[in-house]
Structure P
Amino acid sequence: MKTIQEIQLSGFDELGEPVIQVMDDRSLYLQFEFMPPSDIDENGLDFFDDFDAQLSNAIGLPVIWDDRERFIIENPQPDTIAKIRHFIETYR
């Protein structure tokens with residue numbers, strides 16, 4: 001698959017903000033620099049254990065936690081990017 005568009009997000013991790021990659025098959029990859037965010041200490045790690053479920057609930061679609069820093073939305077809807085942006089920008 002090939003990336004056809006990248007959408008920068010902000011408000012999640014000042015040392016490496018995530019990006020949404022729109023793939024040529026129209027699926028979305030939510031790619032993080034660090035997961036959990038770089039400023040989280042060991043006491044806060046549990047909060048991110050179900051990040052895929054939290055994201056899925058926020059966007060109303062299944063989310064695949066592909067590896068530590070990548071999440072895949074296979075069949076996004078027209079408002080999915082806006083919902084992801086809102087989720088990320090208001091998460092913390």
Structure Q
Amino acid sequence: MWDLRRHRYPVEVTAHAVWLYFRFPLSLRTVKDMLAARGVIVSHQTVRLWAEKFGRHFANVIRKRSAGRLGDKWHLDEVVITIAGKKHWLWRGVRES
């Protein structure tokens with residue numbers, strides 16, 4: 001997976017930090033604080049370096065996992081609303097990701 005032989009933290013910690021940063025709209029300092037809440041003390045610069053070094057690999061893994069699966073299933077949502085005493089039906093097609 002990743003070459004972490006000379007890194008201080010286990011691969012799980014690094015992977016979790018990179019996942020948090022890229023999966024959610026979080027700042028580097030927020031990721032640092034979330035790790036600190038779990039007892040892992042790192043600087044926001046360390047999180048930035050991890051994101052730069054391992055972010056491309058992380059994105060490639062996500063892309064490979066989702067290849068061919070998007071758009072296989074669709075769901076139809078139906079809602080009935082009343083406007084001025086008249087019923088209207090609204091439909092929405094949702095693709096499962």
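Every read-out reported here was derived from the displayed coordinates using simple, explicitly stated rules and does not represent laboratory data. These numbers come from a predicted model, not from an experiment. Cβ atoms are built from the backbone, for glycine too; each structure is taken alone.
P, Q: which one has mean projected area of the Cα convex hull in nm², as calculated, at 5.5?
It was calculated from structure P.
When helix-only ellipticity at 222 nm (-39500 (n - 2.57) for each DSSP H run of 4 or more, over all residues; to 500) is computed for each of P, Q, which one produces -15500?
The read-out comes from structure Q.
Using the calculated result 2.1 for distance in nm of label points 7 Å out along Cα→Cβ at positions 23 and 39, pick out the matching structure from P, Q.
Label of the originating structure: Q.
Identify the structure, out of P, Q, from whose coordinates semi-axes √(5λ) of the Cα gyration tensor in Å, for residues 15-54 alone was calculated to give 24, 13, 4.
P
The value 19 for relative contact order in percent (Cα under 8 Å, 6 or more apart) was derived from one model only; which of P, Q is it?
Corresponding structure: Q.
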